[in-house]
Each structure stands twice: as structure tokens, then as C-alpha cells.
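The following blocks contain the structures, represented as C-alpha cells.
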Structure 1
Amino acid sequence: MSLSDPSRLRLRVEGSGSIYEGVLAVCELYDVPVVTDPGADLFVLANVQRIVKAAEYNAPRLGTLCFHPSLLPRHRGRDAVYWTVKMGDTETGTTWFWVCDRVDAGPIAAQRRIDVPAGVRPRDLYEDYLVPLGVESFEKLLRQLALGEVPRVEQDESQATFELGRPVKTA
């Protein structure tokens, strides 16, 4: 199955784990070329822990998309799923956002919400709920991009939270 855009998108994809594998599976499903060169139309970050430099995230024609396992702007930073559970959030979701010069603060390209299942552990919330939601959201977003639609909704800074990571256990 090919995308409807005759010019066809070329993606550079970086990441690890199940969300990365899911993104690659969507690219394969739609016969989207995944390349390693910086001349890609779109750079996709799927579970990337490094800070990407401006020259790198600005290089692709469409920009750089990043997956985040929370409803940005809530839980910016590392371990968003841990903090979702730890803080007793009743709702969570996934966000694909456009990378900018601030961590997890770029415009939102796609966002999906779900209720947090009672008693769920962070790892299970991520693997069983958020990854499938993120992959499904990426597939829909990829189809939009192929049609020339480039969604960008600015984040509401008044709702932003930032957690540095899990607290360090002390003896």
C-alpha cells in the first residue's frame, strides 16, 4: 500500500524499543522509505534519550517529530509514565510533537487520550496502552503528512509540568 502523495515521504527514524519497532512497522506497511541520510523529508524520534541539536532537527523538509508518552505539556522530561502513575493521574495519553529548542515543548502534531487503568504499573501502562496508541496515532499522522497536512498546535505553557526523572532511592 503506498501513500497518496506522489512525491513519497522519506523518513529518518531513530529510537529503540517497542515504539521504535511500531514506527518502523508503519513505514513498512505504507512502503515509506526509511533512510539514514540527513536529507530525509521527516526525522522521527521514537524513544530517543539524547538531545538533538538544532542543525539536525531543522534539516528535514518537514521537521522532526518526537514521541512522548504523556499528554504534553504535562509531564515533560524523563519518566513521564512513572510520574503519571506516581501522581495518580486519571487520564494520560501520547503526544507526537515537533522538536524545537526547548525540551518537550514544541507544537503538538497529534495527541491521543486514554483513562489510566486502575492499579496499572508504569511499564504495563507504557507497553500495553501507550505504545499501541502512539503507533496508531503515528500511522494517522503519517497519512496526514502524505496529503500535505502538517498539524501544529502550540502547547499551553500555563499547563506545563516538568519532572527530571525518578527519585533516587537512598538506603
Structure 2
Amino acid sequence: MPMRTIAFGFCLALAGGSAAAEDWTSSYTTHDYAKCRKTKPDDQGVSVHRCAGKAGIPVIWTAGDDSASVDFSTKPIAEPISDKASFFEAGRTIEWRGPKGGRPQAAILRYATGRNIGKLDGSRLVVYRLGADGVSCIIGSVDGRARDANAAARRLADEKAPGFRCGQDLRAEE
């Protein structure tokens, strides 16, 4: 009898997990970062612009001479984008993921990547956690050239964002 109860509980957990993922949805914004409000003076060739994102979540674009990245929220954790490349150029389209009718809990952004300046021949989909407390961080990233990369990035967002602890949990690099 206890084995049947355990098996039933396991089946319920599996069903609940997939039901939760099915309740998540995507919405999209496209940004011309250079046209967003400049928040810091341009010293040393770095410019920082602040754009409006979904549900009032700030999108912060930082661009230097050889790389550009995006952070989210009011308290982004400063961290490297990925160890899979040295140079990054943030894409303009952001996919926002979260429960239907709710605030986004994750963002997915495609970066052009490369190991050399001027030769961005790779692609990574970077998945960010967007905490309700304003803290944001990178959950992980997926090789943007891989088959079903978009689905893998969404799966990473849906499964990890709700419970991911910025600064404590390990990132996933696929």
C-alpha cells in the first residue's frame, strides 16, 4: 500500500511539473538600445542606457568598443555572460517568460558571440532570472546554433527561474 501511495505521489508531481510549465507564456519586446535614456556619462568608451521592459522591469544596455551586454531590474548581479566566448553583442529582441497573466520571472536574450574582436561567429541564448525584489542574474545559457535552442532556453527559464537563487545556485551552460 505505501508503494502505491508513493507511485501516485510521484505521478502527481510529474503532472504538476508539466502543468506548471504549460502555464508559462512568452511575450516579446524589441529595443533600439542607443535610443534609450543614457544613465551614465560616456567615460572610457562605455555607454549605459536604460530602456523600459515588460511590467516595469528595467533593461540596462552597457556597450563598449568591442562588446555589449544587457542586465535587468534594479539590482542586477554583476557577472560574466558566459565562459563560452570572450566578446558579446546583445540582440534587440527580448523574450519574457512567466506565468500566464503574471509578471515575467525570466528573460531570454540572444547574443552574437566570438573569441576575437570583430569576429562574432557564434550565438548564445542567455536566460536571466527576474526576481520580484529587483534582483536579477543569469540562470544559464544555451548554444544558439543548436537544434531546438529556443525550446531549450524556454525550458531552462520555466524550470529554473521560480526557485533559482542568484549568487548561490550554479548556472547551466548547454
Compute distance in nm of label points 7 Å out along Cα→Cβ at positions 89 and 105 for each of 1, 2 and report the one that scores greatest. 2
Comparing distance in nm of label points 7 Å out along Cα→Cβ at positions 57 and 161 across structures 1, 2, the largest value goes to 1
Of structures 1, 2, which gives 24 when relative contact order in percent (Cα under 8 Å, 6 or more apart) is computed from the coordinates? 1
Source structure (of 1, 2) for Cα extents along the principal axes in Å, computed value 56, 31, 31: 1
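Every number in this text was worked out from the coordinates using simple rules, so none of it is lab data. These numbers come from a predicted model, not from an experiment. Cβ atoms are built from the backbone, for glycine too; each structure is taken alone.
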